[in-house]
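Input: structures, listed below.
Read the figures in this text as sums done on the coordinates, not as results from a lab. For clarity, every value in this text was computed on a predicted model and none was experimentally measured. Cβ atoms are built from the backbone, for glycine too; each structure is taken alone.
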Structure 1
Amino acid sequence: MAEFMSLKAAIAAHLRDGDVAAFEGFTHLIPHAAAHEAIRQGRKDLTLVRMTPDLIYDQMIGMACAARLTFSWGGNPGVGSLHRLRDAVEKEWPQPLQLMEHSHAEMAVAYTAGASGLPCGLMRRHADTDLARVSGDRVKPVECPFTGDSLLAIAAINPDVTILHAQQVDAAGNVLIRGIVGAVREAAMAAPCLIVTVEEQVERLEADMNAIVLPGFLVTAVAVVPGGAYPSYAQDYYARDNSFYTAWDEISRDRKTFLIWMENHVLGLRDHAEFLRALKVSPS
């Protein structure tokens, strides 16, 4: 059964240096609060996994939390590059970053294989691309034993810990996710440890069409963190703060400006509630 605890306690208990960690979320419900707590606790040597790394991974990479990144697209959505990610790749600052790059389809297949308890997943092999040079030995061409068709075998992704943000949790630890889900369900089921932050605890979950309920037995730890996805959005709770994403482009360009911002808005604050107050934000 899911254990209810503070986010600080959940990260301290379940995220360790050197872990393979998937902070998943697609467009919305991005676990910013959890990522900030990992930064405050000084996690190091992580292998970060995510289909679409954006601001939280830019911050974690810039604060030397990550040694490796497995992903399929990275950027500041609607704005441009992730400057801390680029600096790590191009200039090895604050440390070298090893990349394992996939297509979106390959990431989806890898997560699904991990969630299914399989060593790999299969997809059709289309035209060869340069991705073969950056995906290492995790993608291999195979021949279908039934048809002779050319296929790709994608090694399963099994994070040590998956971390998500969601809308609601009930007393039994069942977690409700509404809206765009991306690969969060597969990422949750692929990991032996699942930490979830939620907007609120409710008496009863109302799962409408296309919603996902992660059963409590799948959840290791849950923390109630209102606004925990900010500046991304949480469907039915608050909108995306587009101005934050635009501002981040300038904040993150310069190393010194970045470090000052992180000290003032993450390291120097106790929790996500203080972060929101510092920015004069009240998601609702």
Structure 2
Amino acid sequence: MSAKISFGKQLLYQLLLLFITFTVLFPILWIVGMSLDAKNIARPTSLFPSELSIQAYERVLTKPTANPVTFIELTRNSLFLAGGVAIFSVLVGVLAAYIFSRFQFRGRKALMMMVITVLMLPSIATIAPLFVLLNRMQFTLGDVVFNLRNSLFGVGLAMLSGALPFAIWNLKGYLDTIPKDLSEAARIDGASYNQIFIYIILPLARPALAITFFLGFVAGWTEFAYSWQFLSNPKSFTLAMSLYNMTGQWSGDTPWSAFSAMALMVAFPVSMIYLLLQKNIVSGLTVGGMK
């Protein structure tokens, strides 16, 4: 039976929650107001402008920056990068995590230590060696020269060097919480290791797969450092790169309405994916050793 809360404490809690809500929503409402500002004021004096316009959104959809690339092309590049990193890291990560979690083999501890070592290394520290390595991978087909470094494939491979170890470590921790008695009972009934993995492990690991996919997608969607250093062709630019390109040297040089509109449009897909996977993501984040 829950204890009763006095009116004073209840009022204090309600005010505290309202303050937290206001703190979270105020920056979002401010950016929405700036995106609808017809005057493009850098420092508006009110939350919502007196003159509303959707010209900023029209500009972003047509040509967000001076580079010859449209918003649709930028979105396609970001989706390719984020989706590829998320899907590949989950597919390979869950296979490796299953091996590490359920099998004993020579070099298992050494390999896990290598995974942890990669996780401890800051991703920014790997830009120089990855740049040199990928830049050497150049292929010529007739008059066409393909350089792996200057491509979304190269950026994706660079990101996988950090996303894959995280996926392996995160999924292994979850698979360790699944009782091994289920696998042993399935083996007694004649199930193979592949059948156990597909029909028992994967359905039970759905929350961990969802959170790993979501984190990998967010990392690829917002990736900037590798893309900014590796890519030189505007047709391969991502949304994060173009959003940075919209900023000027000084505050007055930045088209704040268009910048705010693009920031909201960049954040929208990630928000939708979170809402779709919210149930699995929450259960994946709160998993414990007693699951």
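Looking at structures 1, 2, which one was relative contact order in percent (Cα under 8 Å, 6 or more apart) calculated from, given that it came out as 29? Corresponding structure: 2. Using helix-only ellipticity at 222 nm (-39500 (n - 2.57) for each DSSP H run of 4 or more, over all residues; to 500) as the calculated read-out, with -8000 as its value, let me know the right label among 1, 2. It was calculated from structure 1. Across the set 1, 2, percent of Cα pairs over 29 Å apart reaches its highest value in structure 2.
Work out the source of 1.00 here, i.e. which of 1, 2 gives that when FRET efficiency 1/(1 + (r/R0)^6) of positions 51 and 75 (r between Cβ atoms, R0 = 35 Å, to 0.05) is computed.
It was calculated from structure 1.
When FRET efficiency 1/(1 + (r/R0)^6) of positions 91 and 155 (r between Cβ atoms, R0 = 25 Å, to 0.05) is worked out for each of 1, 2, structure 2 gives the greatest result.
A value of 9.8 for mean projected area of the Cα convex hull in nm², for residues 59-146 alone, calculated from one of 1, 2, originates in structure 2. Comparing distance in nm of label points 7 Å out along Cα→Cβ at positions 19 and 35 across 1, 2, which structure shows the greatest value? Once distance in nm of label points 7 Å out along Cα→Cβ at positions 19 and 35 is worked out for each structure, 2 has the highest.
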